[in-house]
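Okay, got some structures for you below.
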Structure I
Amino acid sequence: MVFNLLMLLHVFHCLLGYYFLILILLQFQNKRFIGFFFFFLVTF
């Protein structure tokens, strides 16, 4: 049960991360910042 909760939390975190990534893409079009954010997303 705890494992399922952790998986759900991980999926939610990934979705939230991609949502923020899209927001950043729409607001700023800075490739270096986007690359850094993508690296942050992959690391965590």
Structure II
Amino acid sequence: MHLTSLASNIFGLGKIGISLHWHGIKQMHMHMSAQTLCKAYELNSK
């Protein structure tokens, strides 16, 4: 019983970690694409 709950806790933490990691990647990606859009806009407006 103890092993099962331990395993489920680890699995739950792993799922949380993966979702946080994925969220961070998405945030970083959005930030990078926003920067790229700003640079492209600056180049086009000159």
Structure III
Amino acid sequence: LTPGRQRGYILHFSQPKQSKTRESRIEKCIPMIMDGIGLHDKYKC
């Protein structure tokens, strides 16, 4: 992943206050990270 995409994921994972929410976000995003897809790429046309 590019540094910008890495930063986007880090911000997305660090925002929730509850650890359970952080864990669920990480679990949902692992396939996207492994495929090299950015957090906001799914919204592009």
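General observations
- Structure from which 19, 11, 10 was derived, semi-axes √(5λ) of the Cα gyration tensor in Å, options I, II, III: III
- Test item: helix-only ellipticity at 222 nm (-39500 (n - 2.57) for each DSSP H run of 4 or more, over all residues; to 500) calculated as -35500, pick one of I, II, III: II
- Here distance in nm of label points 7 Å out along Cα→Cβ at positions 11 and 35 was derived from just one of the structures I, II, III, and that gives 3.9; the source is II.
Just so you know, all these numbers are worked out from the coordinates, no wet-lab data involved. The structure displayed is predicted, hence computed values, not measured ones. Cβ atoms are built from the backbone, for glycine too; each structure is taken alone.
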